[in-house]
1. Here distance in nm of label points 7 Å out along Cα→Cβ at positions 73 and 89 has been calculated and equals 2.8, so which of P, Q was it run on?
2. Computing FRET efficiency 1/(1 + (r/R0)^6) of positions 25 and 145 (r between Cβ atoms, R0 = 30 Å, to 0.05) gives 0.60 for which of P, Q?
3. Which of P, Q yields -24000 for helix-only ellipticity at 222 nm (-39500 (n - 2.57) for each DSSP H run of 4 or more, over all residues; to 500), as computed?
4. If we compute FRET efficiency 1/(1 + (r/R0)^6) of positions 121 and 137 (r between Cβ atoms, R0 = 35 Å, to 0.05) for structures P, Q, which one ends up with the highest value?
Structure P
Amino acid sequence: MLTTRIISALVAAAVLIGIMQFGPIVISVCAVGLALWCLMEAYSVFSYHKNPVFLAIGLIVCLGMPFYQMWTFKEMFGFGFVFLLIMIITMVCRPKKISFTDISNMSLLTVLIPLSFALLIFLRQDAINGHHYVWLSCIGAFCTDSGAFFMGIALKGPKLCPDLSPKKTISGSVGGFVGSLIGFFVYAMILWYGYGISVNLLPYYGLALLCGLTAQLGDLTASSIKRSRNVKDFGNVIPGHGGFLDRVDSLMFVAPTVYIYIITFGMQVIL
């Protein structure tokens, strides 16, 4: 099982490296495709993929990801309100099959998943050295996962959140932060020796710690969703990992963290 997990992770890393060699258009297409796949995996846990209205809304929201920045706040608000109104009408017309809880769950999933991946597109397009920040998002998410996994196995100890994820430990959580810091350190070396680019140490490693925190929050959020539906994984596409959403759940929280840190707060991480 562990060997399969490692092989799958190495293959995924190779695919990611290949994708990152291309420009913004290819990255945007891949982000839209990944968001749509992950959204369908999340929908399937709740059986929302069987509802044509929910399915159509999810498809439209995902396909519109590259164009979010072209809309004003008023347009976004109006667009979201129309979709919410459609879902409410669906609930009223089919009260025995669709509940208010379904509307709430569906709304959260349809906003969280596409928006998170859309922010990767915006990072690539908007930020100076944007492709490096996309890399940092992926490094923060996946190195946190790896550090938590391996240190948790090695040290075990008290459970972190037994009601959400019985296998996660406090030592694993600490390992997640360590993994993120190590990943950022290695990338800083690549930037310096490969590109002659230096980093602003305090904001850079501060971002690493934030990614370590939000990556674990994303993982626990996904665990909460799965536990509420009594399922182990969102899918079985990736051997040893489950579905795509099982692999990138932490990235859904890390990408907004990096975007807010770099774009909203204007932190200068890479010099």
Structure Q
Amino acid sequence: MDLSGGAETPTQGVAAGGPPSRAGKHGDLDPGLAGPLTGPAAPGAVARHVAAGFELFGDVAADEAGLALDLGCSVGRSSFELTRRTSGLVLGLDLNIPMVRLARRVLTTGRVNYRERRVGLVYDDRDFAASLPSPERVDFWAANVLEAPFRAARMGTVAAMNVIDCVPSPATFLHAVERLLAPGAVGILSTPYDWSAGATPYEAWIGGHSQRGPMAGAAEPLIRSLIGGDHAHAARGLELVGEREIEWHVRMHSRSTVLYQCHLMAVRRRA
């Protein structure tokens, strides 16, 4: 869906740094990490995001017994964290097969092992037992989150941590969340709006363009209009229950951590 308002496409992008260690999302469980784990660069951003997302609902009741779906689950940490807030099955979906394989390995072996970048081409092997909650209620599938293989209105909870700016059509993604949630069911969405034309066509970005437009290129008012608002492409079956800013870090190597400011949103499917 074109959200650009016909603005001119930029001719250059932003170069990315070296690849982060994806399995580091379990880093706060590593007993071998030395030193105080405090501040924004401390491991555990995924767990903090999920907990903060549910806090936004306040008195709004969630369907704890219903099926929970973790869209864009990566290596699975957010799926395990969802078991702390729900009592039914939690299913993580991701189209990245190596990540899904890693998530399943953690699930079946109870161990996390990966190569953590120290600096340059120097890596350290990390291998530790991970005590994760309720593994018997978790499973992982390789699937496209825009076309999740489920009948409509079957999910009690949907989570998507930093997925909106990683899909080809964010507006279509919001409609997918709308379709999956049962009436009254809830969802947690988070994004730093870190757009890349390689993942999302420019015209589909939520904000980050059209600076002379009515929203001056801002992402936040545009996504609010797409979540149950008056935008032409709005997912009108959703309503925004609460929102806040929250930090999310990605460790690049021992001397570099990228810190994102994420827009965390709690949504509910209208009855």
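Each reported figure results from applying straightforward, stated rules to the coordinates on display, with no laboratory input. Since we're looking at a predicted model, the values are computed, not measured. Cβ atoms are built from the backbone, for glycine too; each structure is taken alone.
1. On the way: P: 2.8; Q: 1.1.
Clearly, the read-out refers to P.
2. Numbers: P: 0.60; Q: 0.95.
Clearly, the read-out refers to P.
3. On the way: P: -24000; Q: -5000.
Comparing all candidates, it corresponds to P.
4. Numbers: P: 1.00; Q: 0.30.
Largest calculated value belongs to P.
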